[in-house]
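Each structure below is given as structure tokens.
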Structure 1
């Protein structure tokens, strides 16, 4: 590789991959210095100079001017071992001041005596090093670019293509890279096909040695929230506020909403004409049930709404600091309030951030009588 070829390759890669020219030059200098020392068994101080205008490469050997040669300095560690803390001066890399003055009369300690030692066949070494550095820089640039593209995608919903799978994960093609969708983060019971489009929620974006790591989920409660934003314009524009989402993936979600416009019905807008809006969300969730809960600043009213489909609950806030509440329901609504395996009351508690105890009036009365006795 001659100077013109190197310069052309360098400029092309800088332009195409948007890599900083200075970074490539510095990496080239380091690679060529290492290559020179390895190929030509050099013990002296060496640096490589690259002319950014012409592309010419020179290898410079230099000796540092010192007062005197000294032996290595050691100290003893706690285990009684000798540890070198200052290496001996290397005659191959340094020169005494008195000897240096014979070459350069006014030279001073700390300055250098330099000599070009570029081998005739160094172009071959440079070509190999250039190829290696450029390949590495391309990978780094692409990795950094992808990370930059996805850095702000955490907690967002993306649409990708199911590209492949293994025993534990699906791999979703997101365009410039692939995200990992663990099978444990799929909605229970759903069946997917390779090559099909899939909506996913981004739970993690970070850089590692192999490139960006993007973790995905369809079980996260945030997935439900993003579905509401995509299907319901009033949520996306802020007319309807989502105050919280509690979810048992594949079974039921509770979504608390309110309207900032008195003329807009929060629940009705989420359901949509003939239930079209909510139907689209339910379809994406593989039939998972959704309870729309009207948010209220009054905790008792909010808890009452959150216990739906149970009706006519009477809610007493037992301890607002500990966030404990008692919900009293009639016999007909007890099973609805608690839900199958306690799912309904558990989700209501998650949504309202209150520990909710559900009892019938008969149970409360009996407990009261027992306490009096």
Structure 2
């Protein structure tokens, strides 16, 4: 049996994601689709609006065969660490032959860009260094260096590198080369609204737009974009266990005031001092974020540092978690036998001890994330350790 992997967040799952699953299977010719999905907190450094097991269940109900949770040290990281963590897990599962990469542009140009960024010729590295020394944000500096090497299409490349799905697709391609993986990428062109669009029009809505409709409780409009078999499940979850951002903000501010911010993987020299000083001065997380943001350090990066500090994720955590095991969240009933073939993943909590010591340490971070998520959604117990395998 061959499988195609999709790295995803499904925050929340919508019809555009169902389209992606269908296309991934068709383009790859694989027998099964396996999701590697963010857990309680997502890469934009925010709590997920819906419990991971329910998002996984929705994916299984709409074409996916198995969903594995991406460990928190990777799901709450910058794009390259996020991609590398996912590709590590995928590469340890022999049945996975492909990865379906969502992108706004075609695959050949993304491969070309990934090669430039991975190979890092002197021309590339010197341009990148000079751009960073000028105080440009890393993403802008990276684009500058890439377009310098591929200077025949500067305007076109700059536009391509400004699109979120393209950026992450390139990171997957670089990770595949870094680990000498034999996994073959297939490219699914993004359809519908842009990644950050809040529009509620068109064939497919963005996850950003879907979250906005949930916030507004505009369920009539939302019903067009959430699969019918998951719609009531999501509404019930959000109505009963909404994210209480006041608790999340308070916990984060307390962590910033009492923990060593400099240990966060996304932190840079001097930035920890600025964030810590802002945390002492302001009581509201948004005020801290706005005060710490600058031309060089984007809001997304500041938010990730704050979340990493809250969860106790450090540079050492990332190193120790290189062989971290993802946790199986959901599986199709007729694919249960497939679970026996999975390697390097946990199905039961006791599996972490069997896999290895560092895997246990990584699971403790997921446990902390699950405990905090339980607090901010007013649910009993620990959402990670108490989570049950969903079968559909």
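The table that follows gives values for the structure above.
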read-out: Relative contact order in percent (Cα under 8 Å, 6 or more apart) - structure with the largest value, from 1, 2; value: 2
read-out: Distance in nm of label points 7 Å out along Cα→Cβ at positions 13 and 285 from the coordinates reads 2.6; which among 1, 2; value: 2
read-out: Comparison of 1, 2 - label where Cα Rg over 2.2 N^0.38 Å is highest; value: 1
read-out: Entry that produces -15500 once helix-only ellipticity at 222 nm (-39500 (n - 2.57) for each DSSP H run of 4 or more, over all residues; to 500) is calculated, selected from 1, 2; value: 2
read-out: Origin of the value 3.5, where distance in nm of label points 7 Å out along Cα→Cβ at positions 101 and 125 was derived from one of 1, 2; value: 1
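Taken together, the values in this text are just the output of simple stated rules run on the coordinates, not laboratory data. Please read these numbers as outputs of a predicted model, since none were measured by experiment. Cβ atoms are built from the backbone, for glycine too; each structure is taken alone.
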